[in-house]
Structure 1
Amino acid sequence: MKKNIQQLIKNKKNLAENEVKELLKSYNIKTTDFVLLNKDESITSLPFDFPVVLKVCSSDILHKTDVGGVKLSISSMEELQQEINRFHKKFPNEQLLIDHMVESGVEVIIGLIQDPTFGLSIMVGVGGIYTEVYQDVSFRVIPIDEYDAREMIEELKGKKLLEGFRNIKADKQLVIDLLIKVSKLGKELIDVVDQMDLNPVFIYENSYCVVDAKMILKQKETGE
């Protein structure tokens with residue numbers, strides 16, 4: 001395991017969003033540009049354009065929308081400053097994440113989960129919030145190869161969204177390549193990852209972007 005990853009996971013139950021995204025980047029997985037603010041810290045300029053998203057960024061808050069910890073479509077520095085001040089008051093002990101707001105694409109969810117019978121497994125689903133509603137997901141035990149990844153997508157009812165349905169532009173091969181990269185990450189971190197959710201992942205005609213990411217770490221049993 002890479003030394004920087006060992007430091008990242010040391011004595012933690014979960015990873016904050018910025019930490020998961022840095023981990024993804026180390027595996028050449030594309031995600032958003034972001035700026036991390038410490039508590040009470042402000043900002044005067046950004047390395048990317050508006051609109052942006054402001055999020056609370058904490059390893060203790062995995063479901064940010066449930067606590068009002070996400071503000072979308074911020075369109076100016078003045079509005080951003082106001083929201084930063086509001087978030088600092090609401091979450092006084094937490095860092096904040098300013099995320100570049102990317103264009104929407106075909107929504108895919110990709111994840112890793114420790115199955116009690118089969119061990120660490122990879123899953124994929126198409127359709128964003130509807131993935132869970134229709135239970136339109138496919139699973140494999142890691143590691144997987146390209147054949148496995150293609151099979152997983154073929155099993156999805158929503159696969160047509162990746163095949164030009166109604167002239168929707170999304171490249172299925174990008175999902176296949178991404179599944180293989182996530183499988184590699186899972187194989188190398190199999191002893192530390194309990195669950196990882198990449199949701200949503202936007203798939204475009206020639207690219208993709210992991211917009212939000214969560215990771216729960218395996219906890220050592222008492223006495224280990």
Structure 2
Amino acid sequence: MLEVQALTSHYGRIQALKGLDFQVRQGELVALVGANGAGKSTLLRVLSGVQAASSGRVLFDQQDITTLRADLRVKRGIVQVPEGRQVFGALTIEDNLRLGAYTRTRAESDQELERVYALFEILKFKRLAPAGTLSGGQQQMLAMGRALMARPQLLLLDEPSMGLAPRLVAEIFATIRTLKDAHTTICLVDQNARAALSIADRGYVLETGRIVLTGVGPELLRNEQVKQAYLGL
């Protein structure tokens with residue numbers, strides 16, 4: 001579904017990505033792990049179109065989208081859940097969700113809304129409340145639900161467990177597993193390497209803008225280099 005070839009990206013003179021090559025197959029959950037500053041979030045931003053690639057190519061369904069605008073990528077089916085949730089606090093929960101379906105018809109929006117409410121029942125219960133009144137975990141559910149409203153072919157999740165209590169982290173990862181079981185194609189970035197790799201079909205380990213390891217998710221958990229660097233073992 002997605003193929004990245006020799007991808008580079010810069011912030012001014014700072015090179016954040018240094019010739020990355022990787023793939024995401026349809027129906028896969030691919031985890032990107034690494035230390036802060038490794039380039040994980042930058043990679044997702046380049047994939048969603050909010051950060052420019054300096055060189056290399058991004059292919060989606062065999063079409064070159066390297067220079068395609070972010071809004072057109074959403075229409076193609078690439079949807080990102082940003083780091084830090086970024087919900088619209090003054091708007092109601094339901095209005096936040098419907099904003100995620102701006103590329104779809106009203107009938108399609110209504111249909112997706114019911115699917116999201118079935119997945120996140122608390123959002124349905126509080127649907128008329130301002131999004132800013134939700135807890136951090138509930139706001140993460142809202143951000144994920146908003147992305148699902150676009151019916152993504154490829155869902156990009158950037159640090160979904162950041163800042164959450166352990167119980168809520170487990171709940172968020174259970175939801176991600178549910179999406180995976182429903183054959184949603186997912187590219188996941190999360191500092192919780194253990195949780196991310198445990199549910200991943202494949203994983204990539206990034207260091208300073210380069211991919212240094214790749215493999216099946218659970219197998220990477222048993223890799224001594226990964227255990228020492230990212231799991232504290």
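Laid out as a table, the results:
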{"read-out": "Structure with the greatest value (metric distance in nm of label points 7 Å out along Cα→Cβ at positions 108 and 172, set 1, 2)", "value": "2"}
{"read-out": "Computed -11000 for helix-only ellipticity at 222 nm (-39500 (n - 2.57) for each DSSP H run of 4 or more, over all residues; to 500) - originating structure among 1, 2", "value": "2"}
{"read-out": "Cα Rg over 2.2 N^0.38 Å derived as 0.99 - corresponding label from 1, 2", "value": "2"}
{"read-out": "Top of 1, 2 by FRET efficiency 1/(1 + (r/R0)^6) of positions 28 and 76 (r between Cβ atoms, R0 = 25 Å, to 0.05), largest first", "value": "2"}
{"read-out": "Identity of the structure behind 28 (criterion: relative contact order in percent (Cα under 8 Å, 6 or more apart), calculated), options 1, 2", "value": "2"}
{"read-out": "Identity of the structure behind 3.3 (criterion: distance in nm of label points 7 Å out along Cα→Cβ at positions 68 and 212, calculated), options 1, 2", "value": "2"}
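Throughout, read-outs are computed from the coordinates displayed, never taken from laboratory work. This structure is a prediction, so every number in the text was calculated from the model and none was measured. Cβ atoms are built from the backbone, for glycine too; each structure is taken alone.
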